[in-house]
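The structures come next, written out as structure tokens.
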Structure I
Amino acid sequence: MIALSNINKQYGKQLVFVDASFQLNPGEKCGLVGPNGSGKTTLFRMVVGEEWPDEGDVSVPKRLSIGYFRQDVEDMKGRSVLDEAIAGSGRAGELHHQLEDLNRAMEDPERAAELDRILERFGEVQEEYEHLGGYTLEAQAREVLHGLGFQDDQIDGDVGALSGGWKMRVALARVLLGRPDVLLMDEPTNHLDIESIIWLEQFLKTYQGALLMTSHDREFMNRIVTKIADIDAGEIVVYSGNYDFYEHERTIRETNQQAAFARQQAMLAKEQRFIDRFRTHAAKAAQVQSRIKALDKIEKIELPKKRQVVKFEFRTPPRSGDQVAVLEDLHKSYGPRVIYQGLNLTVRRGERWAVMGRNGAGKTTLLKMIAGAIQPDRGGVRLGASLSMGYFAQQSLEVLDADLTIIEQLQRDFPQDGLGSLRTLAGAFQFSGDDVDKKIRSLSGGEKSRLAMARMLYNPPNFLVLDEPTNHLDLATKEMLVDALKDFEGTMIFVSHDRTFLRGLSSRVLELGGESGTDRNPRVYPGPYTEYVQALGHEAPGIYS
């Protein structure tokens, strides 16, 4: 179907691909993995014709339809969410919008003289639209948008009024509705909550076309893909299996390569000793020359590239009082929409609360009230004694100084600490080598998130309030963070859609909104997320698997 053959690609001095080859066959579901900057996005762009290899061939059949979901979403305005989603549905989507335009033209009194011509055109478009099954398109679009967390009032509302994260969901819906032969998906779960992720899993499992995707969600990848393409050091190495299989096989491959390297080095050293010893002996001259030629012909084995993640160890935070946060009779509404109606909750020292719930149930609102970012309409949040709070949300990125480099920001934040300690901190959050000299203004959203998290955790507070802390973190950094937080001696309350994070860290679950998403009586489960899932028989509120 899609084939990349012996491709070479270079940006300046950086070699991205060196004689790399890869093939995606009909119906295959393949995960694309590799370190940041290894070439995953470049590969996507070459498939859709936005970039070309310096050498080699990219073969894509002309009649193949490709849907590409990417992280940079174009501006959306002037349509309803429904109409914007339908825009991705190929010819049927085009006809849908033509019918909308013709409907408006028929209602325009200034175009009354053209009515016969407009009616004739409307009939032609309507016939083709009906033939393509267009009248089922709106129902399909609503189903996909519901699955991605939209309510009916949002679906019929102005797409321009949505936040960037919700516009990403519209862009995702548009790609899915197009039902292309091949789906290219760059981090599709980044702006989704756990319910929407599970819906997307089910959609992709039954999708008939081919899929090539990147994802930092290990479980999402494991449940969908049956093949992994690993990009590293210019090569593309393919593994037949899910992410766990790939990780296991890659470890075996690296171990074997390391052993082969050691054997070859021992052999080369032995041959070199012979050459050095007998180089001046006339009787051995022929043997020496023969061995020198043989050594020149040997293909040298290289040590496998190690993707090492620096382990981050917390400093011990100061001890807080036993009652960390007491929420008393909290009420909160946005206009007619009631979010909380008399919520009571006590968070005690050492507890780790995972806050669950459907979109709109009030997860982020709760964390904002605890952090003091917004105030309840009635009731209050009382914080305990000797408390230092760290609040992480996307707004945390706004306190970074765009004119500083990463290392300058850390030096300004922690002037008493040495450069070595701060480089280790940066390395733990995947800023290694020259990365620390990048200007903050040039960082991606994910890089800024990592830097904000590093700043907060270096001298950790004793109460962490975290809203989607793993967004944009790659798998290695995410697992480092989970391991580090397991040893954290303070208290946590967090919202996360990442099941590795939920299962690894929670000791209590607060479920908001219930099955309907509108239940005003939160459910407290006095155990970790794994037990909560077993007790309810499903992965997340309202979603059965």
Structure II
Amino acid sequence: MPVRISVVAHTLRHLSGDAGGMELHGANLAIKSYLKAFLSDERTEALEVFLEPVDYMDKAALAEAAQAALPEWRRGQGALRFYPSHHLPDVFADGTERIMWCIDPAYMARERAVRDRFATAPTPLVVDTHGLGHHSLWRELAPLARAEPVPFDTLLCLSQAIKTGFEAAFDGFLGGSRPCGIDVVPRAVDTKVFAPASPEWKAKARQLLKVPASVDNIVLYLGRLTPNHKADLVPLLSAFTSAAGPKDFLLVVGPENAPGYRDSLVKEAERLGLSGRAMFRSELDPDFRSIAYAASDIFVFPGDTVQEALGNTVCEAMAAGLPVLCSDWDGFKDLVVDGETGYLVPTYWIPGTRRSEEVSPLSELVSHYLMLAQSVWIDTEAMTARLHDLLASPGLRQRLGANGRARAERMLAPEVVMGQKFDLFEDLIEAARAESPEAKARRAGNSGLGMICPRSVFASYATGDLATVAAQVRISQKGKEVLQGKAGVALYDEVLAVTHPALYDAVLHGLAEADRPQMAQTLVEECSRKLGVDTDDIWFHLGVLAKRGYVNLKPMKHSR
């Protein structure tokens, strides 16, 4: 049965073909790939995208995003639907079952509160996870730990280690209960784009990278260049120096997230005598990745940070048929089968992190990550030995790489991962249908999860409230010109996206027909009754028209 999927998006770049202006990292690339995958899957009835009103008003950007995200066979079918975020209550009131896809656990409480408030049909919340290391996340998850659990919602973890981490957080220092189910589904990798290279393509890729023709074997690291968020590469330089021969080459590729880190690696490589045998490239177009894999013979990833979750580039390298040498860390353990698809290097926590843990709320995110990463030791001697074995044996590389490719096809191919997702969606919707009537109390109690900004907090700021202060209203000359077709209603883009022409037309026509001042309360009630909408909506439109000078408001008295 086709599924409708709703997502609150923070940028149209997650749908558009151009990633410019968006930080290039695994989470953003994953969000882009999944939204596009949903639209390419016939099991998706429609993808509803809720945007900030100002983004919704950029029609050219909406068209570009739709063109980039929709496969040709789905265009013109209404499969991609854009709404300003303020229209979510109206959309969720349609009685349609849907999956609410949350792009990060940091937004889970907010989106659960909105779902509970407005959804009129079974609407499981599925939360995509990218990592759980940043201490600011705990502030977002703490209210959920104290809320009543929802069995048909789920945190969708990328690896067993991430699942265990979330369980430990909710069961331990968050001091509450698990707010939902916790499932494991890995990240998909395009096994058509990332595939073993032919000898001809490998030679061409090396030319494109300007690798010296004398090189026999290339050892590749691909990922962000930062000891804070990915990997301290100094141990890798040491291992390569000890394990590699004169015709072996180290290729380090990735955007520099820690300013100056690339230069520090270059200096360390020079100190180790690797000049001419190592290349460090800090520019990385997403399309460049397949070239780097094609040129290489071994993939190495000594990950040591808690920010890591699964390892997108490890997935891609396996799909590309490269043997993978990586730390025995986090999601890597789910991907790499030691001795079969590559090698896992023993990795250990070093005692002594208590102080950095206790002051972590005072630390900047990158500083906290770095402190934790420096407390992770990867057995460099073991890494050196495994790297030496791989460099010395083409047959071993071929066997491990072929096994890795087969594992990627079985475990990570898009059709496999999307199948797991849609099977889960079906199970969650079925569970949501069985929700008991007592759930109404849970839904009402969750209204505070989203940290809404109630106007009541600011009630004392104003002279009074027009709902309780009698006021006269009449149409202005500017408003009459709108009704005469001489001008349009000019509103800010953000406001225009959340107003309805029928409502301000009703207000203006109601005033023009009377051709005299009316009581604002009476006008609002008449328009509400005539149009069948809430009086609050009429009040808002009346207020906007007054601010822009299309009507004149005159309070009869002031109160304090």
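From I, II, which structure was distance in nm of label points 7 Å out along Cα→Cβ at positions 31 and 103 = 4.3 calculated on?
Answer for the origin of the read-out: I.
Identify which of structures I, II gives the largest calculated value of distance in nm of label points 7 Å out along Cα→Cβ at positions 231 and 375.
Top value of distance in nm of label points 7 Å out along Cα→Cβ at positions 231 and 375, among I, II, belongs to structure I.
0.80 is what came out when FRET efficiency 1/(1 + (r/R0)^6) of positions 39 and 111 (r between Cβ atoms, R0 = 25 Å, to 0.05) was calculated for one structure; which of I, II is it?
Answer by label: II.
Comparing FRET efficiency 1/(1 + (r/R0)^6) of positions 303 and 383 (r between Cβ atoms, R0 = 35 Å, to 0.05) across I, II, which structure shows the greatest value? Mind dumping the intermediate values first?
Details: I: 0.10; II: 1.00.
Result for FRET efficiency 1/(1 + (r/R0)^6) of positions 303 and 383 (r between Cβ atoms, R0 = 35 Å, to 0.05) over I, II: largest is II.
Any read-out appearing in this document is the output of simple, stated calculations on the displayed coordinates, not a laboratory observation. Note that the structure is a prediction, hence the values are computed from the model and not measured. Cβ atoms are built from the backbone, for glycine too; each structure is taken alone.
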